[in-house]
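All of the numbers you see were taken from the coordinates with simple rules; none came from a lab. On a predicted model such as this, the values are computed, not experimentally measured, just so you know. Cβ atoms are built from the backbone, for glycine too; each structure is taken alone.
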Structure P
């Protein structure tokens, strides 16, 4: 398979998760931050710089941001654009499957890299995946690096016109939430099958 290295966690869906974030070369690197539906990094992360920020589900579909499966279309999926057609931003369902199928622990100084984050150990086959606490970008700053992580999915919130589903975590909890503000710069962990 072309693209980044991946880990097979034995997930029922067959989803393969990349071992590192977009913009990173190894699991302990943070990589880049992206607003939801954007295909390039920004210097400023505010509502007016995010093309999808105030679009409801009807407008997202009408402008081809979202396909008939209610996921980001390939034209606005940064994983597909950068890594090729075999890679995608995970759906909300794939993110939930990842969270539910692993035992998660907070790790300080992962692999002696000085990077904190969440280590998932597959309940199915024992393989591991590491999500660094890359924080998030808002306005011109990056916040909570080393203490929090935000990872976009390709699933919009079907009701709120400025939010989408994401994986969010700190040292106490990891979960999938539907209230990430789309203009925030979050990490992207691509998936493939």
Structure Q
């Protein structure tokens, strides 16, 4: 099995990536296993931040790296929190605090105006000087609920309504989520690209 370092320590992401890439003989390992801290995300877009993170992980491990920059865009908030999704309620905010702030900002916004989408950009770099990284993007349309529902998933899943299943993303099974999600879509594109390069 070939190791790919994931420029993240998010256990949920590590599980999702390994579930979708294991058949390619690749194991996704979180950067903390290399005593690697986070790099500052100074980009102004998902793709810029993903490239910054992937390059940093390659530089410090000497391994191929995979970075994901993702977030939720809420139309009523002009696309916020967007690239700031993970730190929406502050640099040290947790998922619950981020969700609470989002619900607070939306207040009594009617359901029809609570449209939102998850975005995911994946960048795969073979080495730190890789001038042609693989870039895969996926999005997932839905709405923001008025209160959290469900115990599965992570991030904004409890407040993200999934019309196809009439439930929140946190009420889906892992398999259902992988089929529908922004990350699942981006990962399938990555899987396709890596399969053709093996």
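Some points to look at:
- Once relative contact order in percent (Cα under 8 Å, 6 or more apart) is evaluated on every structure in P, Q, the highest one turns out to be P.
- When mean count of other Cβ atoms within 10 Å over residues 55-62 is computed for each of P, Q, the largest belongs to: Q
- Value -10000, calculated as helix-only ellipticity at 222 nm (-39500 (n - 2.57) for each DSSP H run of 4 or more, over all residues; to 500), assigned to which of P, Q: Q
- Of the structures P, Q, the one that 1.02 was derived from, the read-out being Rg/Rh (Cα atoms, Kirkwood Rh), for residues 79-182 alone: Q
- Volume of the Cα convex hull per residue in Å³ from the coordinates reads 104; which among P, Q: P
- Entry that produces 14.2 once mean count of other Cβ atoms within 10 Å over residues 7-14 is calculated, selected from P, Q: P
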